[in-house]
Structure I
Amino acid sequence: MTPVIEARGLRCRYGEFEAVRGIDFEVRQGELFALLGTNGAGKTTVLETVEGHRAAAEGQVRVFGADPLRDRSIRRRTGIMLQDGGFAGDLTVAETARLGGDLRSTPSDVDGTIEALGLVARRNVRVKHLSGGERRRLDLALALLGEPELLFLDEPTVGMDPESRRTTWDLVRGLLAKGTTVLLTTHYLEEAERLAHRLAIMHEGRIEVAGRLVDVLAEHHARITFSAPQDVALPPLVGTATWAGNRVDVRTPELQRDLHTLLNWADGRLDLTGLRAHPASLEEIFQSVRQEAKA
């Protein structure tokens, strides 16, 4: 199956500065692909290029098999949620949504979209009086008009309260279940962990980590932490244990085996105070990318 988005050897420059340094990735139909990275990594530049808002310096980008910069028919099939929608502050929520619907070349259920984003009670409120989270929901509502096949979400839940963020996640899951393809950028790593099928982590214009979420997490060691007296000799473990005072940190490729060993060893001997065990997280992987880049 032809990928919905395909980038090969993509390079982007601002004058002499190379913001994106030869990256390859693809986004498949019906999946959510999370593009993550440190500040200034090049994520927004990649997004703008794939959306057809800027030309690549080198390489090739294809969306639905066509050049997004030159094939305007792609616009009818996509929805874009920018970091800042640039709304007219004196328009109401309903007026802004109707204007967005009028600008689409495909039929749009404006009222249904307002309801889905929980903005019915705010439909007659001027945009300038909305909270930051409400503006983000309005941004998303406009991106969803016309039921796009491909959705670009650039930091979609910034400024939202936890309840609104969970509602947005549920909405995105519903879109994925219907076959919508999503390219997401976010600084909320929990968001990527909850939603992404595959991901890429960028740093200084390059992709440092990429793959299926489950595979990316599996490549990094799990973690067991607990407190114990400093003079205690731990049992043989697959992983490596380090001490900081009386706090023990075990990094292990065999979480179940080492946890079983520790629990059996501690039974009747001592309490493993503050015991925590969990697989690798995106937060830890993200930090390791930054640390390796500094080394």
Structure II
Amino acid sequence: MVSASCSPGLPTVSVSAGRSIYLWNNPVLQLHQFPCLSDNYGFLLHDPASGETVCIDTPDADAYLQEAAARGWTITQIWNTHWHKDHAGGNAAIKAATNCRITASAIDAPKIDAVDCTVAHGDQVTIGTWQGDVIDVGGHTMGHVAFHLPDAGMAFVGDSLFALGCGRMFEGTPPQFWSSLSRLKALPPQTTVYCAHEYTASNARFALHADPDNAELQAYVTEITALREQDRPTVPFPLARELATNPFLRADDPALQARWGKGNPIDTFATLRAAKDSF
């Protein structure tokens, strides 16, 4: 197990022109976030000490290669959260250009191009001396994983969790998906969460339908509306706020269970997910 050599503290956020919309600068670790495809976010995680750069998923190979080159970063790894094309479709092209190492979950790996290393819940990935914990968040796909860097206070969750939402349950079951979300709920509340899509405005409309009396949710939606009117991202977001406002993370809340006529978190989650699917 490799531990980070130092703690980064809080990130500094800057919004700049062009494709670059979010750059997390720190003396020892950097994150570049940028839009790609129709509503995906790309993430490049860079460790200046080692020179390593990790792609978190690969929705658009050209965009990742261009964004890395613009910063003088050499891509050395890809960490795939799950097998869907808008998360792993750029693997082969990026590997051909950089000879990077690709890591994916053992369950989803047979559906993913060019995987070099497979991981499961409880394993670790590393960038330089920084450690990332692999978390099983299956439900959207059976082998979906998240990557949590505890010393950086960051979690890359793919399509398992969104701001005010969660992924569609394409392959899993409600008990599985609720267990997955419970693992994310258990992370430190100050964790900064990076999801893969700008779905927040749509999710907010359903969240207000699901939990209309939640005052903190109402305030959150006001902020989201203002951000999107300015074409600004709602990602990343603090886990603490999701714990108070995201109906899918609150399926264990008695008030939400009562509103949806269920008496336990699994049934409440299943009902909410089905309602969102047809909302």
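A short reminder: the numbers here are calculations on the coordinates, not readings from a lab. A quick note: this is a predicted structure, and the numbers were derived from the prediction, not measured. Cβ atoms are built from the backbone, for glycine too; each structure is taken alone.
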For which of I, II does distance in nm of label points 7 Å out along Cα→Cβ at positions 32 and 64, calculated from the coordinates, equal 1.4? II
If P(r) over Cα pairs in 5 Å bins from 0, in percent, for residues 56-103 alone computes to 6, 25, 36, 25, 7, 2, which of I, II did it come from? II
Could you tell me which structure in I, II was used to calculate mean count of other Cβ atoms within 10 Å over residues 80-87 as 23.4? II
Work out the source of 72, 47, 36 here, i.e. which of I, II gives that when Cα extents along the principal axes in Å is computed. I
Computed 19 for relative contact order in percent (Cα under 8 Å, 6 or more apart) - originating structure among I, II: I
